[in-house]
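Readers should treat all values here as calculations from the given coordinates under stated rules, not as data from a laboratory. Note that the structure is a prediction, hence the values are computed from the model and not measured. Cβ atoms are built from the backbone, for glycine too; each structure is taken alone.
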Structure P
Amino acid sequence: MIPGNAHDLRAYWQTFRSRHPQWDLRIRHAPFTDPFTVLREGTVDVLVTWLPVDEPDLTVGPVLFTDPRVLAVSVDHELATRPAASIEMLADFQHTDAPRLPGYWADGFLPPHTPRGHQIVRSPLVTRMEELLTLVSAGEVVNSLPAHSARYWNRPDIAWLPFRDFDALSYALVWHTEAETDVVRALAAIVRALGLS
């Protein structure tokens, strides 16, 4: 999983484990810096990631959940007292970046430009959520994130502003098409059947 909300999705995991005790389901954190390599190498069977994913050798399965976006800012930041954020605000402040992200996939998380055409500056590079939150809390960057981040990484030095005009992120199962197995199909069937999104 790239998102940090495995607990929110426990109905999927519990249902899979109860219906398929012959298989061992393990939840692991996947790096957002190089998320698809683990699928291609066979290290993991299925990845939970945000959409869109447009990789010719990967299959996009069912959506597990959709999450609104929030803007993380330092509690001392000039935006911290605002009731909500706008995507146009992002052009006025630095955002973090991550190495080796496929462009369209990264752009699904944060587009290169606002709807009015202003560039969203991505720098510095980060590889872990802890780095990102440290930069936010120091006031060096602002960062858009899925709303579950505010619950799972709640900190006294960060304010979370809901976006009023930024589309929600959908997260789906993705797997290497050539490595599709009965296990993968069974998990996808459970996600489709429960339809928690």
Structure Q
Amino acid sequence: MNDEKLLQYYMELKGPEAGEWNTSPTCIHTQLVTRDYVKRLFKIFDGIQVCNVGIGTGDWDDYLGYWLKDKGKLTSIDIDDEICGIFQYRQKREGHPNPSTVLCKSIFDLDLPQNAFDIVTLIGSSIDESGEFKKCLDACFSLLKPEGYLMFMASLKNSGLELLEEYISHSQACIAQKDSYDAFPGYPFFICKISKGL
């Protein structure tokens, strides 16, 4: 990884393919609501361990690192070598005060830390990109400590909420908080705080 690739990354964020979405009111609203949700509904304590599944642009991971800054650490998991590399390099070059520990792995890899995290976040299209809804949730719950919570955010358009509720009905997990947002009809979404259960 080098500065030339980092510059290309910055340029692509505002380029024709991604820029229209990244600068849209819908995207900004989604980011605002999601960041506010984690800040309001989850408590930070000394030594807290948080994991995010699916790095994407890394904006969410950046925010989580700042949120945890003086209290805990973030681990970020993504299967894409390039995404992991640019994210790690970018955080280093930007001087992020609480950079993420990056694991370039599939969420389905058996050697991921088990029962290690107080909070796991799974947001946006990550669960769809996994291709395995139930298996992805199983893997996320296996990362959590027994008293841990999953923060799950996804579009309402792909039956994600119905699939989640069906999954929960056959598991020990419990939805502690469920909220839906449809201020922008083009991207209605939901966010849930889910306890792992016993």
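Quick check: 3, 14, 27, 29, 20, 6, 1 is what I get for P(r) over Cα pairs in 5 Å bins from 0, in percent, for residues 78-149 alone, calculated from one of P, Q. Which structure matches? Walk me through the numbers before you get to the answer.
Numbers: P: 3, 14, 27, 29, 20, 6, 1; Q: 3, 15, 21, 24, 21, 12, 4, 1.
Structure of origin is P.
Taking distance in nm of label points 7 Å out along Cα→Cβ at positions 62 and 126 for each of P, Q, which is largest? All intermediate terms of the calculation are to be shown ahead of the outcome.
On the way: P: 3.3; Q: 1.7.
Biggest value here belongs to P.
Name the one structure among P, Q that Rg/Rh (Cα atoms, Kirkwood Rh) of 0.94 was derived from. Walk me through the numbers before you get to the answer.
Details: P: 0.99; Q: 0.94.
Checking each candidate, the match is Q.
With relative contact order in percent (Cα under 8 Å, 6 or more apart) derived from the coordinates and found to be 37, which of P, Q does the value describe?
On the way: P: 37; Q: 17.
The read-out comes from structure P.
Identify the structure, out of P, Q, from whose coordinates distance in nm of label points 7 Å out along Cα→Cβ at positions 38 and 110 was calculated to give 3.0.
Values: P: 2.1; Q: 3.0.
The read-out comes from structure Q.
Which one of P, Q has helix-only ellipticity at 222 nm (-39500 (n - 2.57) for each DSSP H run of 4 or more, over all residues; to 500), as calculated from the coordinates, equal to -6500?
Values: P: -6500; Q: -12500.
Of the options listed, only P reproduces it.
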